Each structure stands twice: as C-alpha cells, then as structure tokens.
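Pasting the structures here.
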Structure P
Amino acid sequence: MADIEIRWADAELKKFGDRLKRLETEFPKVLPRIVNQVGARAKTQVVRNLTAQTGLPRATIFKAVDVSLAGGKKLSYEMVTRGGNVRLKFLSPRETRAGVSAVPWGKRQVFGGTFMHGGKFPNRHGGNFGGHVMRRLNPSGTKLTQARSGMFIPQEMTTGRTVAAFEKVAAPLLKQRVEAALDKLIP
C-alpha cells in the first residue's frame, strides 16, 4: 500500500495579495505561526474523528499522524500518516467460540477461524502470541500469520468524517486568523 499524502492550501490567501506580501516581509514569523496554530487545531479534529471512524485507540492514531510544521519560507502544515493493513491486535480483540471478535470501523465483528490462544474452547492455554490474533495458513496448523482487519489508516484519513472535520475547521479559521493579523499589523 502506497503512502497517501494530502496537501491543503486555502484559496482565500490569494485574495489578500500585496498586504500579505508586506506581512511576510515586515513580520516574517506571523504567518507560519498562524498556519501552525490552525494546523494544530485541525490535527485535533482529525485525530478525534479518525479515532471514531477507525475504532483504534486515540493514542495509536495520535502516534500514526506525523506533522511537518510551517516555518521560514514554508507556509504549509502537513499531516502525513503511514500504515498498512491494521492488525486485529489493536482493535480490542476478544476470543469467542466462533473466532476472535474485534472492532474495526467502530463496529464489533467476528473474524472466523482466528484465535489468540491454543487448546479446546473454553479451556484455552498456551500459544502466547503477544496479544496478536492469529490465523492458520495450512490445515495442519504449522504455519500461522497475524490476522488483519482490512483497514488502512491513510485511506481512512482521506475519507468520511475525518476529511469533513478538517475542512470545516481549517479553512474558516485560517481565513479569520489571517484577516485579523492583516487588520492589526498592516493597515
């Protein structure tokens, strides 16, 4: 799975023209600071909505979203996430007779043929896999693999509630903050 990167630039910034150029030359730290403040607020919304959308713990999502701050001539705040097919270990797994149930996309479902321990149900023992959910690759059970959910964090970050929350917060707040700085510093 390839990395997905979203870059966002506000069309409202183009309206300010000369005043914006003056702000950059006379007060070079103001715009990067505004972009970083708005970006931090947008990241909060992205993490909050991505947590609800994926069913992953907030701490996991927070670690998965890397940030590149604005500074100097760079006036962009970038959120980048990487990650492949999320393992069931991270989705609150519980072992049942039919298989392991986990919570991808915030909905509990059973993954048949998966297990977390060895032996006959309900007296399970052994097979300590470090919390991972396993699946057999052959009938004899000698080859195992970690079970995965089919959910990719980069894909989830670019769809649904997460993108809507980002656009709802970032664009109007950036416009408001830049206008306020221009009105205050550049008459």
Structure Q
Amino acid sequence: MGLLILVIVLGVIALVIIMMVATYNRLVSLRNRVENGWSQIDVQLKRRHDLIPNLVNAVKGYLEHEQNVLQNVTDARAHAIAAGNNVAQRSEAEGELSKSLRSLFAVAESYPALRASENVRSLQEELASTENRIAFARQFYNDVVLGYNTARSQMPGILIANQFGFRSAEPYTIEEATERETPTVDLSIQPS
C-alpha cells in the first residue's frame, strides 16, 4: 500500500514537472517569436530610414521655398532612429515620421516638375512598398504579441511567467489619429 502511494506521489510530481517544463519552453518559444517579429519591423523601418535621405536630396532642389517641410522630415527621421527598441516610443516617433512624409508628398504634388521626376517617383514607389512591408510586419508582430501575452496570463503560464520573469510584450500601435480614421468613400453618381 505504501509503495502504491509513493508511486502515485512520484507520478504526480513528475507530471507537474513535465507540465512546468513544457509551459516554460512554450513561453520561451513565444518570447523568441515576439523578438523575431520586432526585428522584422526594425528591418523594414531601417529600410525606410535609408530611403528618406535619398528622397530629401531628390526633392531639395525643387522645394527651395519649402525648407521647413524638408527639415521636419529630417528631424522626424532622426527622432525615429533615436527612439531605439522601446516599442511605445518607436511607434510614436514612426507615426510622426509618417506624418512628415505625408506633408512632404502633399507639398510635392504642387510642383509639376517634381511629379514628373523619374527619380522622385521611383523613391515614392519604394517608400510605398516599404510602408506595405511595415504594415505586414506590424500585423505579424502584433499577432505574436497577442499569443505570447495570452499564454503568459493564462494558467499555468502565469505561474511560470511570474516565477521566471516573462514580462508582457507591447503591441506596436498606431498613435496618429488620422491613421485610425476610416476613409470616407462616396460612390454616389454626381449629375453632369
């Protein structure tokens, strides 16, 4: 009888240890996926940061009277680079950079010679492509963050997470209100 109880107790202890190890390994795996997701965003943001000086140089000659717009883009880029890997600061700084780029493109629209420039058009297409890549990387990252944060806050993950210092991950959010707005589409037929 005593041997049976000992076997049951050892079996329960072994089961608990196996469950703890499996939960720990799952949290490690999810945390690594979060880090990978962030590095994918970082790669695309660096690509955008590398394209911006070329764009500024390409439009500089055309926008002699719009130096403040060019300076805003340059300053926003520097601020975004300086934000480092802090997700909240980085997303805010990148939002400001996106806003300054939209201002630059809006001003550029009023210069026909600039719109006709093949170099500027090519850089705009590269930036648009990069923005799409950033959006995909952000979606992947946020999906992985959701999975990780869910796993670390459910049982038994919460016990392991608190014991071994697994901190929650921050999603990459859009801070700019204009990016959250739903675009208005008017499909009504206007009388001729």
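Quick note: the coordinates plus some simple rules give every number you see, no bench work behind them. Treat the numbers as computed from the prediction; the structure is a model and nothing was measured. Cβ atoms are built from the backbone, for glycine too; each structure is taken alone.
For the read-out relative contact order in percent (Cα under 8 Å, 6 or more apart), a value of 32 was computed from one structure; give its label from P, Q. Going label by label, the one that fits is Q. Which one of P, Q has log10 I(q)/I(0) by the Debye sum over Cα atoms at q = 0.09, 0.12, 0.14, 0.16 Å⁻¹, as calculated from the coordinates, equal to -0.51, -0.74, -0.88, -1.03? Only structure Q yields this read-out. Quick check on the output: 20.4 is mean count of other Cβ atoms within 10 Å over residues 47-54, derived from one of P, Q. Which one produced it? That value comes from structure P.
Match the computed value -12500 of helix-only ellipticity at 222 nm (-39500 (n - 2.57) for each DSSP H run of 4 or more, over all residues; to 500) to one of the structures P, Q, and report its label. Answer by label: P.
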